[in-house]
Structure I
Amino acid sequence: MIKLNKNIEIVNIFFKTPLLGILLIFFTIALLNIPILVTLWRHSFDDGTYSHAYLIPIISLYLFYILQKAGKLTFREKLSIPATVIFTFSCLTLFIMSNAQISLGYWCSLLAVLVTSINMLYKLNGYIVFPSVFLIFIMPVWGMMNNILQTISVSVVTYFMSFTGVPTYVDGNFVTIPAGVFEIADGCSGLRYMIVSLAISSLFSFLYINNIKKALGFFVLAIFGALLTNWIRITALILIGEYTNMESSLMEDHNTFGWYLFIPFMFILFWWGNKNADIDLTATQSDCIPKSTKQFNTSQVESHTNKPALAVLLVILALSSTTFSTMLIPAPTASNLTSDAAFELKPEIHFYTFVTKTSVSKDKAIELTYFFSGKKLDGKPSYYENDLIPSGWQSIEQDVRKNQKIYIVFKAGKTAVMATSYEINKQLFASLRAFKIARLTMAVKNINQTKLHWKFIPCQQRHCKAELQSL
């Protein structure tokens with residue numbers, strides 16, 4: 001009887017402290033989706049563009065703490081069918097996207113699962129969505145904007161340089177001046193400054209600005225200021241390189257120089273934000289909450305604990321777990337655990353499980369088959385850093401024949417034919433797009449083991465007609 005009373009007391013403490021439920025959701029989703037967290041660590045926390053990622057979860061939890069103090073974080077009194085349906089759909093999407101190894105899909109689905117999990121347990125209002133959606137600044141989904149921002153940066157810097165009097169020639173992403181050549185690479189797109197500026201401005205707006213028009217104006221200033229800072233940084237570095245004959249230390253450490261320019265802009269941004277502030281969620285409860293919602297009755301929460309919603313939440317999360325699904329994938333036999341380290345001529349493939357090699361003595365062809373077990377979400381033929389063309393070779397012609405993509409490659413006066421195809425469930429695809437669609441289809445059946453077939457045939461003659469006919 002005493003043990004039962006203690007258990008009841010623990011449950012009551014849990015439901016009297018809504019933040020504990022948020023912590024439970026965060027911890028459970030993280031534990032049940034470790035493979036996705038590994039990809040987030042690799043592509044977000046361990047990437048300079050997302051160096052702010054370490055702070056985002058802490059900020060998110062702090063915002064929930066503020067909402068708890070304000071009485072805006074309250075449990076649902078009964079199981080919500082619409083919330084359950086939306087949550088179940090999010091978990092199903094996560095299961096399909098992770099099995100299909102679609103990176104953008106499972107990152108966004110994981111965020112959707114987090115948001116809908118909170119919606120399952122807590123009463124929906126205009127405040128509780130933001131702290132969980134704020135985690136979007138961890139997700140490495142912003143890279144799709146890199147090329148656009150890079151192109152804009154080249155155009156704007158070219159315009160700025162026209163006022164400097166320094167002779168400038170721009171070819172693609174390369175800016176040539178008398179002192180040397182600058183490349184406006186991916187890191188110069190301004191993406192990192194824009195992400196940080198968006199994260200800070202959205203956080204400030206949530207806490208201090210209630211007026212939509214003021215908030216939108218604040219966002220516009222934050223985005224434009226971040227990009228302008230980057231354009232000034234690039235232009236200044238080019239001019240410093242010209243006037244120091246490329247000997248300045250800033251030629252090596254140009255990122256730190258960018259933050260020196262960005263910090264003064266942040267002071268201006270916060271100054272403007274303070275002028276537009278009309279609320280303060282960090283203030284005491286009596287200062288920031290309307291009178292009708294001041295009283296937060298914890299005893300009422302205790303009497304209406306939504307234990308069925310919590311049970312449904314945990315069960316569905318477990319069923320969609322990527323941690324469990326990858327554990328169920330059978331490991332390859334020990335005799336097959338080989339790598340391509342010993343192969344001199346090969347593509348650059350990452351995170352494969354093992355590879356087999358077949359050499360044909362007649363035409364000195366090399367055929368490699370890369371196997372991907374599906375245990376690693378980045379272990380797939382379509383991984384963005386995989387390079388099918390061997391180091392030092394260049395593709396001069398491409399064609400598609402049935403289920404193979406054919407390349408004519410060239411290096412130092414030598415030519416060769418290269419054939420590649422992707423395989424899943426014994427189906428071969430030449431197109432990467434068709435292969436991804438097939439992966440989505442097979443994900444429903446929990447089939448995610450894939451292969452990459454790669455064949456290299458040296459040509460006896462430059463036109464490679466005989467080798468092409470043999471395919």
Structure II
Amino acid sequence: MTNEIATMRGIAVVDVGYTNTKVILYDTSLNIVSERKRVSPHHDGAHYREIDTSPIIAFAGEALRELDQLLPIDRIVTSAHGACIVSLGEDGTPAVPVMDYMSEPPPEIEQAYHAIMPDYAESYSPPLPRALLHGMQLYWQQQVMPEAFARTRSILPLMQYVGFALGGRAVTEVSSMSCQSHLVDMRIGGPSSLARRLGWDKHYAPPARAWEVIGTLTPSLRGKGFRGRGDILAGVHDSNANLLRYLAGGQSHFTLLSTGTWIIGFDTDADITALDPARDIVANKNVFGETVASCRFFGGKEFEVLSQGAAGETLESVAALVAADVMALPSFTDSGGPMPGTGLTGRITGPFREGPGARAALASLYCALMVAESLDAISSKGNVIVDGPFSQNGVFLAVLAALRPEQAVLASEARDGTAAGAACLALMPNGKLPHIDIAMRHVTAAAIGGLAAYQQRWRERARPARDS
């Protein structure tokens with residue numbers, strides 16, 4: 001243990017999610033001491049939906065001051081969802097409003113962007129709906145606000161912007177820049193051809209390692225009674241932070257399903273060159289700059305749409321749906337995930353009897369089927385580790401285990417896995433992974449008669465929409 005770690009007291013993670021922003025205080029054993037949470041604010045702007053960054057920073061400052069009174073905060077780590085890029089002006093504020101990835105680009109913007117975006121062999125990211133790509137966000141902003149965009153002096157991802165606004169210097173970080181990006185040539189790690197063509201690369205903030213100290217909490221946010229050192233680290237893409245935690249836990253040859261609004265799968269062994277981009281397969285860089293295959297499915301959102309907020313799912317309800325041949329066929333959002341061509345064609349077939357438990361059971365069954373397709377798309381063969389909200393859905397887990405009989409399915413017992421992974425960065429000042437223990441439970445596969453045949457019929461009925 002280095003002296004730096006031996007003298008460390010509190011670690012605060014500022015985790016900016018699409019739905020909620022949290023500030024979580026950990027001790028150096030990664031036990032949660034306390035946390036604060038607020039809704040992440042968004043609003044409709046003149047050209048697109050915008051993320052309100054000022055309230056997020058103000059909330060983070062207030063939470064950090066409160067939590068520091070419980071345990072002096074020596075390290076602050078920022079993490080955030082990947083689909084957000086920020087253009088800073090000379091004065092250190094956004095040159096153009098920060099874009100919400102749920103914004104729907106005008107057809108002419110989308111068409112023009114698709115004509116110039118880098119190909120999959122370079123970016124390892126296919127075209128995505130709405131504003132899910134960094135490149136789309138920058139291009140759209142440049143087209144509709146050319147004068148304001150021209151004032152850009154630094155381009156950096158949301159998580160590094162938060163670190164900057166808290167008092168750090170402007171930097172980029174590899175896991176943050178390369179996720180859902182089109183800004184990075186994934187083959188060499190440098191700026192993409194698109195970024196060079198449009199001149200964005202000249203404004204990329206300098207690179208820093210995720211664990212590197214980039215500054216200290218600014219006096220205006222510290223207030224008078226702040227006790228800790230308040231060192232700010234460069235920060236990390238939230239799903240990559242989750243992956244880091246399992247690597248620190250000694251896991252190898254596995255697929256991690258980081259669940260929430262999205263279900264993001266990271267596979268340690270997939271052959272990047274053999275992936276089918278049409279099935280929403282991308283490649284990310286982890287914090288060490290290594291390329292990792294990733295599958296995506298808008299699972300949390302689709303579960304919400306299909307369940308309509310209902311709960312009370314049981315395996316008995318799932319078995320009844322299977323026996324009656326009731327199916328939810330993809331997809332209930334405009335992202336087809338592993339079933340391309342199915343966006344917004346989601347439907348329920350068969351003699352479905354409405355009811356809260358039935359809705360929740362059908363949503364759990366549907367999400368397990370879709371995740372199994374995602375796992376097939378990356379040729380997942382090792383253990384499947386489920387982290388996040390879906391790790392608490394016993395029906396989803398048991399059905400997934402039944403659909404993957406050759407693989408062990410493990411469910412994390414820990415909450416806030418992405419934040420805990422981000423906190424790991426505070427324990428690796430030299431880039432060396434610490435060892436942390438992770439509590440996981442083995443999932444028992446559901447015994448549902450006819451499930452394999454049902455899955456095959458489900459695939460066949462989804463295929464016409466997929467192939468259209």
Original post:
Given a computed value of 4, 21, 30, 26, 14, 4, 0 for P(r) over Cα pairs in 10 Å bins from 0, in percent, which structure among I, II does it belong to?
Top reply: II
Original post:
Which structure, out of I, II, was distance in nm of label points 7 Å out along Cα→Cβ at positions 67 and 211 calculated from, if the result is 2.0?
Top reply: II
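1.7 is what came out when distance in nm of label points 7 Å out along Cα→Cβ at positions 163 and 227 was calculated for one structure; which of I, II is it?
Numbers: I: 1.7; II: 2.7.
The value was obtained from structure I.
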Original post:
Quick one: distance in nm of label points 7 Å out along Cα→Cβ at positions 187 and 331 came out at 2.7 when computed from one of I, II, so which one is it?
Top reply: II
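Of the structures labelled I, II, one was used to calculate distance in nm of label points 7 Å out along Cα→Cβ at positions 27 and 347, giving 4.4. Name it.
Matching structure: I.
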Original post:
Which structure, out of I, II, was helix-only ellipticity at 222 nm (-39500 (n - 2.57) for each DSSP H run of 4 or more, over all residues; to 500) derived from, given a value of -15500?
Top reply: I
Original post:
Can you tell which of I, II yields 1.09 when Rg/Rh (Cα atoms, Kirkwood Rh), for residues 203-306 alone is derived from it?
Top reply: II
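Read-outs throughout are calculated quantities, based only on the coordinates presented, and are distinct from any laboratory measurement. Note that this is a predicted model, so its numbers are computed, not measured. Cβ atoms are built from the backbone, for glycine too; each structure is taken alone.
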